[in-house]
1. Taking 99 as the value of volume of the Cα convex hull per residue in Å³, for residues 160-215 alone derived from one of the structures shown (1, 2), identify that structure.
2. Computing relative contact order in percent (Cα under 8 Å, 6 or more apart) gives 23 for which of 1, 2?
3. For the read-out helix-only ellipticity at 222 nm (-39500 (n - 2.57) for each DSSP H run of 4 or more, over all residues; to 500), a value of -10000 was computed from one structure; give its label from 1, 2.
4. Assign the value 1.7, calculated as distance in nm of label points 7 Å out along Cα→Cβ at positions 40 and 120, to the correct structure from 1, 2.
5. Could you figure out which one of 1, 2 the value 0.05 for FRET efficiency 1/(1 + (r/R0)^6) of positions 72 and 112 (r between Cβ atoms, R0 = 25 Å, to 0.05) was computed from?
6. Out of 1, 2, which has the highest value for Kirkwood radius over Cα pairs in Å?
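What follows draws every value from the coordinates through simple rules; no lab data is involved. The structure presented is a predicted model; accordingly, all values stated were derived computationally and were not measured. Cβ atoms are built from the backbone, for glycine too; each structure is taken alone.
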Structure 1
Amino acid sequence: MTISSEDELEKLREIGRIVASTLEAMGAAIEPGMTTAELDAIGRSLLERAGARPAPELCYGFPGATCISVNEEIAHGIPGSRRIAAGDLVNIDVSAEKDGLFADTGASFLVPPAPKALERLCRDGRRAMWAGIRQVGAGRPLAAIGQAIGEFARKHHYTLVRNLASHGVGHSLHEEPKEIPNWPDKSERRVMTEGMVFTVEPFLSLGAEWAENGDDPWTLFSEPRAPTVQFEHTVVATRKGALVVTLPS
């Protein structure tokens, strides 16, 4: 999507605030003993109260309002009977539609107490995302995002999952520009245009380099198995840099 009017931008900002506030509330609600289905129900209630429709369900028939992935699951986890425990690494991905526009955000949360290495991983996953976001701007190469994230990962001795990419968003949940690499990719030649809307969402890991399918049609697992975090914002490329629309109000 490319923003074409102030009205369109304000609608994108609105759905961005809704998914951001939902993610923030879900993260705050996590506690040992609750099921991922109970956590998802909180997200569904907040989205519906704001007049938004859960995007995974709407676009793909996903069996839940949000994607909740725990520990070895790194993306597209189905909410269900799994109980969250102390020390778990919980990723929540919230995307939704309102007034014809979509926004997408996500974050990983650590349930205390947990090892220092996982605390650092969560902290650095967010830092890696922002390293990429700082490269966003009209006229700049899309490859600069993955290059910056890759340099951060290399410097801090992490790996990156290289088959889960950022993507365009706006009129639909996944659209052009598709498959924006969150890792260094010399073959990436595209340039960000003014008003382009897309996500920045690296998967930073303590050893994983791939996402592989599990036993159901949705859940993805780290390969090799290793703690992995994902942080995600929806951004608009402007002449002044990135406009982040998925910040809570």
Structure 2
Amino acid sequence: MNHDDEARDARGDVSTGESAPSGTGEVWRARLVAALPGLVLIVIGVLGFLVVYDSVREREDLWFADDVVLDWMVAHRTATATAVLTFITNIFGPVVLPIVVAAACLWWGLATRRWWEPGLLVGAMIASTLTSTLLKMLVARPRPDESDMVVAGVEHSFSFPSGHTIGAATLVLVGGYLVWRQWKEGRQRRLVFVLWVVVSVVVIVVVGGSRLYLGYHFVTDVLAGASLAVAVLGGVVVIDRLHDLARDRPRAIAAA
């Protein structure tokens, strides 16, 4: 073996027929590890949705809470709470929320000169909206009775899942993730994570609760919307981490 042959063997050249399969296996293993957190979130979100959907379809388990919670909400309405929750539900509705998200993402991209993160957020919001719209048509569940609504006849689409909830949940979950991921390891990153979780829980509960309080949705509609938002977050995590892996791998190879 001459010097050139030894050099090719040391680099793991494809012509030796030994290192290529191992390299391919390492690449796919790295992709799986990178995508695993997102895949777990997708499974959790989808399973959560299926559990809720099964309850609605079979009229058992969680389905029994729908009328109980709705009746309690209707019986405990006040003028102040109605005004506040109506404002909140309008902010996260299909008219105002897309405008707010589009403006915020445009500012984000122009301010940071980075369009990957705002692009992911916009894509996630579009995906959640399309998913909600499609499932509404497939399930075709009627809304609560108009006598229970604060404003009768204001909602004309089907009830399951809650579009307001999936929209609000996608915004805070995906938006929070995209902000958190930019922080380096350390105490501040952990604090940002805790803040992200707390804000997400509060927003989802308040927006979902407003839909129940105002009589436009059932509990299972809200739970289904939140579950789907978790699955959307999982999809974003998978795409984002694979993107980072593909971007960083050439750098690592060049450095090596």
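1. Structure of origin is 1.
2. 1
3. 1
4. Values: 1: 3.5; 2: 1.7.
Clearly, the read-out refers to 2.
5. Numbers: 1: 0.80; 2: 0.05.
Attributed to the structure labelled 2.
6. Details: 1: 17.8; 2: 20.8.
Across 1, 2, Kirkwood radius over Cα pairs in Å peaks for 2.
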